[in-house]
Each structure stands twice: as C-alpha cells, then as structure tokens.
1. If semi-axes √(5λ) of the Cα gyration tensor in Å, for residues 116-267 alone is computed to be 31, 19, 14, which of P, Q is the source?
2. helix-only ellipticity at 222 nm (-39500 (n - 2.57) for each DSSP H run of 4 or more, over all residues; to 500) was computed and gave -5500; which structure, P, Q, did it come from?
3. Could you figure out which one of P, Q the value 12.0, 40 for Rg and Dmax of the Cα atoms in Å, for residues 36-75 alone was computed from?
4. If you work out relative contact order in percent (Cα under 8 Å, 6 or more apart) for P, Q, which one comes out largest?
5. Between P, Q, which one scores greatest on mean count of other Cβ atoms within 10 Å over residues 28-35?
6. State the single structure among P, Q that was used to calculate log10 I(q)/I(0) by the Debye sum over Cα atoms at q = 0.13 Å⁻¹, giving -0.94.
Structure P
Amino acid sequence: MTFTIQAENGRLDKVIADHYPDITRSQAQKWLEAGHVLVSGQEQAPKYKVHAGDVVAITPPEPTPLEAVPQDIPLDIVYEDDQVIVLNKPQGMVVHPAPGHPDGTLVNGLLFHVDLSAINDVIRPGIVHRIDKDTSGLLMVAKTPLAQQSLSAQLKAKTTDREYLAIVHGTFKETEGRIDKPLGRDPKDRKRQAVVANGRHAVTHFQVLEQFAHYALVRCRLETGRTHQIRVHMASIGHPLAGDPLYGPKRTLPGNGQFLHAATLGFTQPATGERLEFSVEPPALFQKTLADLEAGIDKTRLVR
C-alpha cells in the first residue's frame, strides 16, 4: 500500500486515515509507532506533517487470528432452558470478538457460563442476532444446533417480536409511522450505513410514546434486522437518536452513545413450541434522562 502526497497536508496519521477509509486514525497511529509505515524510506511519528512528494508506504501487520475464549464476565441472564438463553446486554458491551475487541465480549462470558462447542462457530457461537455495543437490552442466544437453526429461521420469517425504546431528536407531527427504506454501506464512509437505492430491504415501525420540548420517546418495532437499522431509519426522517455518535448531531443529550434499548423480545421455544415473551427496563442513565426530560430539564450540550 503506497501513495504519494500531492495536495494533502497536516498530520501523517490523519492523512493515512483520510486516504484509506478502512484504516482508522488510531490504527494508523499504532502502525506508525510499530514501524509499519515508512515515509520516503524513513520511519516517522504520527504527528509528522506531510510534504508534497512524500512517498507513504504501508506494510500492514499480519492479522491476529480471532478466537473466543471463556472469561468470567458477569451476565444478566433473564431466562435460560436447555435450548436458549435470553440476556440483558449492558450498554458498552460488544456482542462477539472482532478486530479491536478481541475479548471482554458477551460471547467470552457465555463460553464461561455454558458449553457451546456443539455449535460450529468459533467467534459467534449461539449468536443469531446482534445489538450494537452502545445499545442495551435483550438478546437471544442458541445453546444447541436445533435452537440455532430454529431461531435463525424465525428471524428470517419475521415471526420474532423485537421492540426498542429510543430517545430521538425533534418534534413529531404524526404519532406513528412506517419507514420502508433500503439500507447498505454508505458509499462515502464505509464505517456507516445509509439509505441506498440498491440496499437490502429494511422496514421499521415507530410509535411516539412521549413528546418533549426538543426530544421524543419512541417505540420502534423491527420488521427486518439490518445493521444500524433503527439509527439510520430514524435519522432519515429527521429524528436521529439522541447521543448517536455516527448518525446524530453533535449537540445532543450527554450519555454513553445512542439512547437505544432493546426492551421487548418474543420468539418460539425451538423444542417445545411455546411462545416466550420478555421485557426489561432501560438502564439507569436512560431512565434518568427520561425523568429529566419529563421534568422539563434539557441537558443538551456539545458532546464530541
């Protein structure tokens, strides 16, 4: 990976991240510090200011193979039987190992709690659907191949119930609505999803539960389950999620990411055919923020 500085200027780490959308600035800094980047044959610091004619050569390190290992991580288990586990994932926890998050994930905790070796997926054993790191709430996990197949089929057939609570920006004229817009990777930024003409079919239903001065509490029901679906769909109609670092405004409610909580989950037990339904309250910060909005206290500020 080599390119020559033309009109670019500024710090080397930022220039690399701008030139290669798949490389984050922090990743560029680590590579520079480890000597994986040469500028005209010389190692340089991340803060090096580039000059026209500099030849930047990057030799990425060999990727470390990902492996999910058991870790004694506390889990909030809402329900468990011989086929499935339903968990209340805290905000800030990643669901499964990935580059940048090799451990400390929900899967690492699951493997300590239960044997999932019968499910042939070393990184995502039992995981049939995900919720984002900064989204809290209910997640169903398969404990057996039968459950994995059944739950995946239910998701595909749209027979599961998945409802989320979200605090969003703006004032609604309507009390409910249906958003039917195809989603795919943003052609301008590979880290984001976007409404794109050739994207995958995606449908979100929403209902306004409470309207505040500048925000609203909405319930969103997923008909499909695309990456960042609620976040992108609500932003597309002018109501981005409060606190959302990717799709929301910079002036928003302070928190730990988007105010989005998977509050309700329903599915059919794979072995017995019994219909199971679960609900959990949002985390404390979500509830405190709601209480402030209900009391007319708006803590909007520039959060990043």
Structure Q
Amino acid sequence: MPTPFRIGTRGSPLALVQANMVRDALIAAHGWSPDHVEIVPIRTTGDRVQDRALAEIGGKALWTKELDRALHQGDIDCSVHSMKDVETFRPDWVTIAAMLPRADVRDRIVGVDSVEALRQGAVVGTSSPRRAAQLRKLRPDIETVLFRGNVDTRLAKLAAGEADATFLAAAGLERLGRHDVGIAVPVETMLPAPSQGAVGIEVRADDRDAHARIAAIDHPVTHACVTAERGLLAALHADCHSPVGALATLEGAILTLRAELLSEDGSEHVHGQEAGAPGDPELPRTMAADLLARAPDAVRRLFAG
C-alpha cells in the first residue's frame, strides 16, 4: 500500500469539513482509493485561546503557525486553510498550490432579520474589526462585544443573552449544513472580508510532487479573485487591526475589485473600484494607492504600515 497523502488541518468542525472537501476532490481528480488520503488534525493557538481578540494575541499566525511547523517538518504533505485566516505575507518556503471553488462570500446576521431591525443601542457580538466598523457606519448607536469561537460557541453566547445579534460567514454555515442560521447581508451593505468563502491548500515550495497533486484541484477563478484581494491587503500593509472589506469578481477576461477602508468606529470611510486583467499585480496596487490618497486621516493611519 502506498504511503497516504497527509492533509493537515485545524481540528474545528468547519476545518475538518473543509479538509474532507479537499480529500474528496483529490480522490476524484486522481482516482485514488479513500485510504490513500489521511487527514491530520492539528490544534492551533487560535483554537486554544478564545477569550481575546486575535489582534491582541498574535494575529492570523495563530491559525497557521502550528500547521506551518508540521508542513515544514514533513509531518504533513499539505495544509488546508480558510483563506481569510491566512496572513498576507507568507514564508518563502510555502506556496498556495490551489483553492477550491469559492462559496457564498456574504456575512449572515443572526438574532435579527437585518441590520436595520436591530433595536436602538443594541449589542452585537463580533471579533472582527471590519464587521464592527461597517456596523457602526450603518448604525452608530450600536455597541459591540467580543465574540470568538466556533459557530456553536457563538450561537450559545447569543442564546445566553450576551448580545442581541452576531455575524457569521455564510460559507462556513453552508459547509456545516446550517442553512437555517441567519439572514444573508448583501455585499452592497457589508463588503466581505478579503478571501472570505475561499479554501486554500498550501504545500512546501520545493515539494513538486505535492504541488502537482494539489494543483489538479485548483479553481482558477477563485484563485485569481482571492489573489487580487490578498494583493490589495499587501499593498495596504493591512493587519488584524485594519477594518477593510474587499471583493474581486471575474467575468470573462475582466476582473473587478471593490474595496472599502474604514476608521475603527466606522465614522469615516473610503471605497473604490478598479477593473483589469486577472493576475495583473498592478491592479490591487493601483487601488490601494488610490484609496490611501483619498482616505481621511482616521482611516489612513490604520494602513500603509
């Protein structure tokens, strides 16, 4: 029996679903038997520490560093990530070999039917600076409290009365079969986080065999769009503290990138849109420069290093 191809993943319910999506795609693409692929759950710091915002305890690396260590040491052949949780700047020895077809990019609001339906002075649970800023932009009367954890943890906090509402990514809920939870918020109301809804698979840059196996399941449209959104983050020098929404779409040979930068309280913001060829690294850079040039000081100071 050949050595199984090892897929590293976080151990959360959603992460395991996504790892199994990758497993099924590999089996279908290569005609492998099910026992040719092994899923290796790895507990991350981000999973262990749930009482503080990511930005306070190390940022997105808390989701990736343990997986990176296992990949670098050869304990796994690839690692699966929700792309919105992956740092913008990655080590040179790792490469994103593929992305699965993107799911629904929208946020869902849970607890009420819409942002407008929130009571005056409502409390909303979120750990996302973007969601908090976008919400305060729409409803300055709203207060936010920290909500972290998996879907069930956040829903339990909501049911316990810790907040009037919360937001969850539609993609995660759908992958967990939770189609009945929450109401989708239009992207025109709340632009999603860059890379939201996308699952990426990383391999060691020097592992040509693993790269070829994973590249066979790549979805080029998703890869192009997410690469543009991540390129914008890189050009902005955005981090976990930076309230930014971005969404790229591809129609024919034209990629359109929309983005919004906000102050922490949502009182000031700037948005823009650029279109160009997919894969053109200048597109997100041009957009970043334009946004920063037009941004109010309260927004600009959160970006550009």
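Please treat every number below as a calculation from the coordinates, not as lab data. Just so it is clear, the model here is predicted, and its values are computed rather than measured. Cβ atoms are built from the backbone, for glycine too; each structure is taken alone.
1. Going through each structure in turn, the value belongs to Q.
2. The read-out was computed on structure P.
3. On the way: P: 18.3, 54; Q: 12.0, 40.
Answer by label: Q.
4. Comparing P, Q, the top value of relative contact order in percent (Cα under 8 Å, 6 or more apart) belongs to Q.
5. Evaluating mean count of other Cβ atoms within 10 Å over residues 28-35 on every structure, the highest lands on P.
6. Corresponding structure: Q.
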